[in-house]
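What follows is calculated from the coordinates using simple rules that are stated; it is not laboratory data. Given the structure is predicted, the values throughout are model-derived calculations rather than measurements. Cβ atoms are built from the backbone, for glycine too; each structure is taken alone.
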Structure P
Amino acid sequence: MRPAEELRYLILAAQREGNRLLGQALRPLGITPSQAEVIRVLQQHGPLTLNGLGELLVCESGNSPSRLVDRLVTLGLVRRDVAANDRRHIDLSLTEEGSARVRQITEIEERLYESIDAAAEGRELGEILAFLRAFVGGLPAGQAVARRTHR
């Protein structure tokens, strides 16, 4: 196997295993990793329009994560607020319950990040990050990450 192919599969394996571990940890909260991402993005950048949210998500391709948002509204974690002067303008924000979940999600994410930090100990993360940014920088998911990190 050539190194580029191995790298491709290792990136895929890391993503899948990280998502699996995150999913298991979030299961008691009754939310998925994608739903947790929406909640965290709204906490960090909200309120947002549906398109604005879509531009910041890695879990969804395109910029209209309406099904994800619908489910979170049904769960009582996200609120849709219609602008008084323009009924077409809808802002998404966290409900009180959604804000309470942020603390739990953050704790779960922090445990995952600690395991990543431990695995990366002694390695040059800056080089790895620079490579990955260059690799995905011009693609939708890479652009979403760049918008969230203001790069």
Structure Q
Amino acid sequence: MSDKPAQQPDDFSSFLSRPYRIEWGHCDPAGIVYAPRFLEMFGESTIMLFEKALGVRKKDMLGARGVLGFPMVDVSAKFMRSAAYGDDVVLEVEAPDFGNSSFTIRHRLLNAGHVCVSCTEKRVWTVRDTERPGGMRAERVPDDIRAMFTQPQD
């Protein structure tokens, strides 16, 4: 691995950026982040992305909108550099690219300006399925939710 900062993709436009400290519990015995923990970090960023755009906590959004959640249906990640215990990193996430009921989100984790991990996840907007007790079904992401991601952010 080179010590030169990785070139940042010109097409990556961060909607949310947040500092994050790698803690002992994120790491494997070698002291580097255990790969599934990155997906946990990115999942948290997805929640924070919606909270930022909508101005409400996820738990409040779920009750008010009737949405059950947005489960992940596809994910891919590229690991370019390691991150280790004690590292202060930055997690960045783009605004969703909406389909009908699905949306794709790109994430990346940077350490000292280097992209360590990039991830693309596809999620589906789900609501309770009234025809199947306990079931859920995909539903089109509401237009007002989509619009929240096109408005300028502070």
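Here are some notes:
- Source structure (of P, Q) for helix-only ellipticity at 222 nm (-39500 (n - 2.57) for each DSSP H run of 4 or more, over all residues; to 500), computed value -6500: Q
- Relative contact order in percent (Cα under 8 Å, 6 or more apart) from the coordinates reads 23; which among P, Q: P
- Answer label among P, Q for the case where mean count of other Cβ atoms within 10 Å over residues 101-108, calculated from the coordinates, equals 16.2: P
- Source structure (of P, Q) for distance in nm of label points 7 Å out along Cα→Cβ at positions 69 and 85, computed value 2.1: P
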